[in-house]
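Alright, structures below, take your time with them.
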Structure P
Amino acid sequence: MAELSKSLVKKISDLRPLDSGITITVKVVDAKMVALKGRQVRISECLVGDETGLIVYVARNDQVDLMKEGSTVILRNAKIEMYRGSMRLAVDRWGRVEATEPAGFKVKEDSNLSLIEFEMVNVVE
């Protein structure tokens, strides 16, 4: 019997708006701290990728420590969040970020999914 909460193993190029329950192995290409005035939250915007493309990953608090340039991580129970019409990958408290052995793939850097702008369309029947 299939488990309802089973994660879907995906590649960057397979990600779509509002996807959730994703398990994905990525390399960190770049990481930049984002300062939030007056908040006790650490946030880093990271460019992560695999052999199919790149996407922005938003690391929060303890996740920031794992997201160092050049490292390989497994994102478990990740989801896509939309920000100003663009997709961003995130792991909330229900997911996990794990450091792992360096991946054997080369990141495809000419296909950044976060640069694609989506527009919400209401369908009236």
Structure Q
Amino acid sequence: MHTVLDAADARGLAEFYRQLLGLRYRPGDEPPSAGEHDLDWLVLVDDHGTRRLAVQRVPELPRSTWPGTDVPAQAHVDFLVDSTAELVRHRDRARALGAEILLDRSTDPDEPLYVLADPAGHPFCLLAQPGT
């Protein structure tokens, strides 16, 4: 149905991925008005209403230490872009939204990629089509 990420700040992480991926909130999951309580479970959908990603609030979540193993990543999401130019553009967008680069393998001719950490510390990959 969709991938679910845990986060101590569910709204903040949902907003990061909403902007990064060009998604929108499922009806009813939009940010609360003043005085309302925020939700513990948020779903992001595409323009057709298809669920793409959900974020669940947890009391605390230690940041992954990837590539170290003290706190493993446990899972990560890969996002494919059309070209190396798009790879750089999306890397810059992700960084502007609060991601940090964990690994730069953008010059690899077989699989150019960046591994980044989202604001909650979940690693994710941006990959370009090989040879583009």
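Every read-out reported here was derived from the displayed coordinates using simple, explicitly stated rules and does not represent laboratory data. For clarity, every value in this text was computed on a predicted model and none was experimentally measured. Cβ atoms are built from the backbone, for glycine too; each structure is taken alone.
In this comparison of P, Q, the computed figure 12, 39, 35, 12, 2, 0 for P(r) over Cα pairs in 10 Å bins from 0, in percent is attributed to Q.
When distance in nm of label points 7 Å out along Cα→Cβ at positions 29 and 61 is calculated for each of P, Q, the greatest value falls to P. For which of P, Q does helix-only ellipticity at 222 nm (-39500 (n - 2.57) for each DSSP H run of 4 or more, over all residues; to 500), calculated from the coordinates, equal -500? Label of the source structure: P. P, Q: which one has mean count of other Cβ atoms within 10 Å over residues 53-60, as calculated, at 21.8? Answer by label: P.
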